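What follows is a set of structures for review.
What follows draws every value from the coordinates through simple rules; no lab data is involved. Note that the structure is predicted; figures quoted are calculated from it, not measured. Cβ atoms are built from the backbone, for glycine too; each structure is taken alone.
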Structure P
Amino acid sequence: MVKLYTYFRSSAAYRVRIALNLKNVDYDPVFVHLRRGEQSAPGYLGLNPQGLVPTLVDGDRVLVQSLAIIEYLDETRPDPPLLPHDPAGRARVRGLALAVACDIHPLNNLRVLACLRGPLGIERARRDDWYRHWVAAGFGALERMLADAPETGRFCQGDAPGLADICLVPQVYNARRLKVDLAPHPTIRRIDAACRDLPAFAAAAPENQPDAEA
């Protein structure tokens, strides 16, 4: 049985939940409450020394980092594929995914916001401005990458969801929570809506998790 250590509002865990659902993989969720600091408990650090979610346990394998986990799932459970078969297509999809996972998300995750709040003493309004600034900058570039590319279809790459969509949807969810203006990004909004219509994405949404809180 597969176990996923997860938190309902973690973007990275959200990505892996989507991938598991698309692959029709049954898994046991193990809830790690990030705001209570459960990720820093010695038992969890023994499993994931970074103290982050997600962590995936597949038999005797312990895997960390959401994109590595998703590619592992794609290689061990290849149907349906989450990456194109051609090298250029795979490079494009990975580039879109990394634009979210490496350039937008890390600037706005819980650890960064906690540092802005605590050690740096930055007030809530300015922290929210920080968040919106980096999402808007990242989405501006991502919108152009999607809107101008013939490879873009109903989803980020053609007409089936894949790795790039898996990364995009959780970031759009967070953007809406922080009231980022999405009007300048019609392609992103269109793809997000197409994804959220799919059962695999809907079931993975934060509000549909057993550990969801208001």
Structure Q
Amino acid sequence: MKEKSDIKLAIFDTFKTKGDELTGEANRQRAIITILASNANPAERTRTGISQRIAKKQGIAWKNIYSGIFRDMDEILLPIKIAEEDGRLPLKRGPKALQEIGIPYYHLTKKGILIALSISEIKNRENLLKDFFAKSESAEKDFEKIISSLLKTSPNFTYSIFQKYVKAFCDKKIKDLLPFDLSKLREISDESLGIQKEFLEAFLKLSKQEKNDAIRFLNEVT
């Protein structure tokens, strides 16, 4: 079994020859996290249930992807505590011992919720953000007010920060996601964050007319 330090979350992995196209492993892990981040019932959060939901969406047989889902759960998401067991469902068939212990279903940990905030396909990220800060330590709560404020006015920008933070972890540029600390982003070189900071600082110095002109210009190019 791999050491935890050798385990790599692949949700941002792309094909080297296909630009920004995500790999099959990346899409599969993103789909698993999306299901665990939703209000899916326990049966849909077992390994089989997850496989069936993903397979139905893709129009394929669930047994064809079960081994991949099993591997992602048992070799990646569970060992690095992105997901954890949330309970067990009784089995009506199969060996008696297995019927007694049941089959596990899962949910996201606090770390898993943070990762879910970086995945654009997830629709309920505002609720996840509230859940995350409800579980946060006092030092992490220092970011809650500003992030909640930014979310109201600039949701795309706010979630892009989570994306950069989690991607830096996936690329092993940040050692630990938790405790949540945006100052860790200083350790990486990200040109887009620098550009956004420069624009915001410049925008605040503009006159009202210049701000209107800048907004009008941006509306023309976006």
Structure R
Amino acid sequence: MSSTGPLFARTPLQVALGALREDLINEDGPRISTMRNYRFAIVPYEPSDEFALRVEVQKLSHELQAAGWVVLSISLQRLLLDRVRALGDEHMQWIIECEREFAEYDTHRGMNYLKEELAPLIEGPDGLAADCARIIQEHIAARPDLADRTLALIGRAGALYPFFRSSALLRHLDGHTGNVPVVLLYPGRRSGPTGLSFMGMLEPDNDYRPRIYP
């Protein structure tokens, strides 16, 4: 070990969040994107690092709050569960029974049935993107003076595997966030300059405009 180097090397996750922090608190304003009026970014991390991510995100939130920022933590898992509960117990029991019947014949058939049932709750402009936009817009309406110093952190995406494609979520959010910086915490692996594989299991999706940190 070099005597001039750091005692403990930073993890890739710490490097990514450190770079994000510096870009957010830049004296000329947030610069997480090279495109004007497009403040979206993605921080990928290994799915096995979920708990390490939560620790680092908490540190980042405290640092930003100390600098006068407001951090909105949005859980995709909680939003989906709220939508599922809204279906009612009877409807959900019916879905569960149907999935079991399909799965008895073919596991893939059962999974495909669930995907078809859950897709309307997750995908499209009226899916989880609408819930995220509502939370951000409600915050801006309540505290318009803090809109320029607000960060929306969208996490817990891993709980939606394998029903979720984040590229569509960010695309539907575009234009509905009041230019608040939005960062998606992405469990998966990078593939090339703009590709990401959700949970490291799905085929890489190259349909990404946001900056991928670091």
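Figures for the structure shown
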{"quantity": "Given 1.8 for distance in nm of label points 7 Å out along Cα→Cβ at positions 115 and 163, calculated: source structure among P, Q, R", "calculated": "Q"}
{"quantity": "Ranking P, Q, R by distance in nm of label points 7 Å out along Cα→Cβ at positions 67 and 139, the structure that comes out highest", "calculated": "Q"}
{"quantity": "Which entry (P, Q, R) yields the derived value 33, 22, 15 for semi-axes √(5λ) of the Cα gyration tensor in Å", "calculated": "R"}
{"quantity": "Parent structure of the calculated result 31, given that relative contact order in percent (Cα under 8 Å, 6 or more apart) is the read-out and P, Q, R the choices", "calculated": "R"}
{"quantity": "For FRET efficiency 1/(1 + (r/R0)^6) of positions 11 and 91 (r between Cβ atoms, R0 = 35 Å, to 0.05) computed as 0.20, the structure of P, Q, R it came from", "calculated": "R"}
